[in-house]
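Read through the structures below before going on.
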Structure P
Amino acid sequence: MVKAQLDQKLLMLINSQLEQRGLKVQGARGAFIDATIIPSAARPRQHIEGEGEQAQVIDSADSDARWVKKGKQAFFGYRGHTAVDSEDGYVEHVQVHPANEAEINKLSEIVEQLSPGVEAVLADKGYASKANRQWLKDRGIGDLIQHKGSAGKPVHPLLKQFNKQIGSIRFKVEQAFGTMKRRFHLARARYFGTAKVQAQMCWAALGMNLLKAHRKLKAMELAGMGAP
């Protein structure tokens with residue numbers, strides 16, 4: 001299935017069926033974009049095995065994985081990007097890249113994979129750049145990316161309030177990561193290589209979307225609306 005590149009196609013197909021059944025808003029207008037670290041299934045690159053004269057430097061079996069430092073911790077693995085719709089929080093698209101590849105360079109290719117008609121993109125400071133803001137502006141897409149300061153140039157108080165507001169409504173994408181990691185075993189990669197880890201993330205997204213749809217269906221039945 002990975003060789004046939006069916007992971008993203010299946011996600012799109014399932015989402016389309018959920019829209020047809022009225023369980024997902026068709027043509028969602030806003031998209032939340034964020035990324036999470038997925039540790040590799042392998043031991044880190046160039047670890048030492050054995051002791052003394054028998055010690056050997058062994059390369060990692062996962063040649064695609066890379067190191068990245070987040071806060072005070074270092075991780076060896078991948079960075080998984082997710083776009084969820086602003087209405088219900090269903091995952092629309094996922095991408096996986098080696099962990100050392102910055103978020104800031106991935107925004108345009110993620111947005112291009114979303115349904116036509118996306119009117120606004122919400123994202124944290126990791127995606128903030130003049131190039132990304134201009135790219136969104138050129139396409140008439142609302143720029144709801146948080147702002148970040150620089151040395152000697154702190155964020156304006158009004159923009160700090162804007163950042164706070166964006167942060168308060170980003171829970172949908174954070175919930176998506178939480179569910180995919182807790183319920184669908186995305187807390188760590190199970191396979192080696194970018195393509196297979198992306199497929200794993202896609203299966204986790206499929207599971208989360210179906211779980212969300214099931215809960216919404218049950219809520220509708222309890223409310224007396226009946227099944228769609």
Structure Q
Amino acid sequence: MALARALAADPRLLLLDEPLAALDARTRMDVRSRLQRHLRAFDGPVLVVTHDPVEAMVLADRLLVIEDGRVVQDGSPAEVSRRPATDYVARLLGLNLLRGSVSDESEPGAVRLDGGGTLVSAAPAVGRVLVVLRPSAVTVHTGHPEGLSTRNVWQGTVASLEPLGDRVRLQVEGAPSVLVDVTPSAVADLALRPGSAVWLSAKATEVEAYADPFADSSTSP
């Protein structure tokens with residue numbers, strides 16, 4: 001294969017364009033693991049071009065995300081996954097990204113969201129902010145949750161359910177609308193289906209709020 005020939009030549013520089021694109025899912029996982037070990041031991045510079053977010057996170061120690069022909073984010077995999085700068089980056093990572101604002105008069109930690117609703121974060125910035133919430137950090141309830149110390153509780157309606165490996169991803173419409181990951185057993189136990197009315201909850205410590213890097217840009221993505 002082309003990848004093996006490129007590595008066997010003992011190059012000083014590696015330019016890899018979609019190196020695993022032609023492989024089936026099982027082979028891709030094996031080759032990706034082997035390639036990761038090779039790149040960790042490689043002394044020269046490496047540039048990998050890929051549309052696969054998992055591939056990028058596993059193989060790279062620095063990510064440049066290009067959207068509409070320009071770089072919208074530059075950082076380590078941990079930095080990018082923790083604070084995506086645009087909706088496109090958040091979708092690649094499977095995260096909820098919401099926009100809102102925080103004022104000096106707001107309840108401490110409260111972010112007023114553009115699409116409606118409020119989420120309380122552990123330490124939001126003042127001004128225009130982005131809010132990240134992992135789908136797995138949201139809990140689904142069939143009734144209003146009682147006796148919780150969780151500060152974020154809101155109502156919603158299940159719009160769709162999609163199996164994703166060992167979990168099920170829910171699209172829940174509400175204020176805010178979010179993606180939620182649950183187990184198949186939870187779907188059965190809670191009798192979830194499109195149209196189900198639910199309550200959602202999320203801890204403030206799971207809500208990441210930070211300054212919107214494009215808040216003052218007329219060409220915001």
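Please treat every number below as a calculation from the coordinates, not as lab data. The shown structure was predicted, so the numbers you read here are calculated from the model rather than taken from an experiment. Cβ atoms are built from the backbone, for glycine too; each structure is taken alone.
Quick look at the numbers
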{"read-out": "Entry that produces 17 once relative contact order in percent (Cα under 8 Å, 6 or more apart) is calculated, selected from P, Q", "value": "Q"}
{"read-out": "Structure (P, Q) behind the derived value 0.4 of distance in nm of label points 7 Å out along Cα→Cβ at positions 3 and 35", "value": "Q"}
{"read-out": "If distance in nm of label points 7 Å out along Cα→Cβ at positions 59 and 203 is computed and equals 3.6, the structure in P, Q", "value": "Q"}
{"read-out": "Mean count of other Cβ atoms within 10 Å over residues 75-82 derived as 15.8 - corresponding label from P, Q", "value": "Q"}
{"read-out": "Winner on mean count of other Cβ atoms within 10 Å over residues 11-18 once structures P, Q are ranked, highest first", "value": "P"}
{"read-out": "Which of P, Q yields -6000 [helix-only ellipticity at 222 nm (-39500 (n - 2.57) for each DSSP H run of 4 or more, over all residues; to 500), calculated]", "value": "Q"}
